[in-house]
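Quick note: the coordinates plus some simple rules give every number you see, no bench work behind them. Everything numeric in this text was worked out from a predicted model, so none of it was measured. Cβ atoms are built from the backbone, for glycine too; each structure is taken alone.
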Structure P
Amino acid sequence: MGLKELKIGIEMLVQADISDVELKQRWRLYWINCIFDFSSLKFQELSWVNNSEKWPSSYEQCTSAYFDNLGLYKGYEKAIQAGNVSEIEALKASTFHDLANFYDEPSQDPQDILNDEEWLEVVEAAGVFWTYLKETLTHPREVERIEKLEKEFS
């Protein structure tokens, strides 16, 4: 058995102990974090420019977490099918999602990105979606995550 097969086996054992509901909830909490990362210039400044030890991140990590880790590069269709998001949530995310997906950073310098008018449009659209989530989500863990993120970075 190779390392790859061993890793797959371990992942299967770990996930076998986690219910489908719990996996979906973890996906959603990670998704909420990602939306917050896009919506908060304060968080971006702290983590991308000031290199916060508590909240290390970068533009690349932010986009990779959302598009790659969540599997959203081609949109929300799979997430809807998996039951991770509703069709309404996907529709409400579409403006932000499209702007973020087609954003082309001006340079590798995080300050250039944070000052870029097109990036500010992405952040604004993410903020609109974030507000929608704050107003509509009711699951206690999701509400708690939103409150925690806002308390920490407001």
Structure Q
Amino acid sequence: MFYILVSIFIILPVVEIATFIQFGQFLGTFNTILLIFITAVIGVYLVRLQGFSTIQSIQKDIISGKAPIENIVGGLVILLSGLLLLVPGFVTDLIGFLGLLPISRKIFANLLIKRFIGQSRGKKTNKEDNIIDAEYIEVNNEDDDNGR
């Protein structure tokens, strides 16, 4: 966990600044800033579309009686992708757009499910695990009381 925080707060800003410099040299300052705003606007629009689609999928799962775990975690990935798209930077935009693609979003969601939910699922016991095979003899207390 510590390494993740270090990479987010130290390494990521350095990488973002380096990409700003490279894009600025190639495209120019104004075009680089314009591109940052354009990716944010497109990202917000895509997050909105994907979010509504995910909400509908969750509702369909609930109506059909399925647990909507994958769609809920997919919605979390969409939310995090939207936040990354609002943060100025090309690396965060790339990660954010990957979270909005259905294929990569499903991969991210499955990784999160395995990491957090999968651990608690492994602790569940099956009904077959609770079966105890035994033999018994029926004892009738009425016979014992009458015989004494």
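Could you tell me which structure in P, Q was used to calculate relative contact order in percent (Cα under 8 Å, 6 or more apart) as 21? Please report the intermediate quantities before stating the final value.
Values: P: 30; Q: 21.
Answer for the origin of the read-out: Q.
Here helix-only ellipticity at 222 nm (-39500 (n - 2.57) for each DSSP H run of 4 or more, over all residues; to 500) has been calculated and equals -23500, so which of P, Q was it run on? All intermediate terms of the calculation are to be shown ahead of the outcome.
On the way: P: -20500; Q: -23500.
Only one of P, Q returns -23500 for helix-only ellipticity at 222 nm (-39500 (n - 2.57) for each DSSP H run of 4 or more, over all residues; to 500), namely Q.
When mean count of other Cβ atoms within 10 Å over residues 27-34 is calculated, the result is 12.8; to which of the structures P, Q does this value belong?
Working: P: 18.5; Q: 12.8.
Of the structures listed, the value fits Q.
If Cα extents along the principal axes in Å, for residues 59-138 alone computes to 37, 25, 17, which of P, Q did it come from? List each step's numbers first, then the result.
On the way: P: 37, 25, 17; Q: 76, 27, 17.
It traces back to P.
Have a look at P, Q and say which one yields 2, 8, 12, 13, 13, 11, 8, 6, 5, 4, 3, 3, 3, 2, 2, 2, 2, 1, 1, 1, 0, 0 for P(r) over Cα pairs in 5 Å bins from 0, in percent, as calculated. If you can, show how the numbers build up before the last one.
Working: P: 2, 8, 16, 21, 19, 14, 10, 6, 3, 1, 0; Q: 2, 8, 12, 13, 13, 11, 8, 6, 5, 4, 3, 3, 3, 2, 2, 2, 2, 1, 1, 1, 0, 0.
The correct label is Q.
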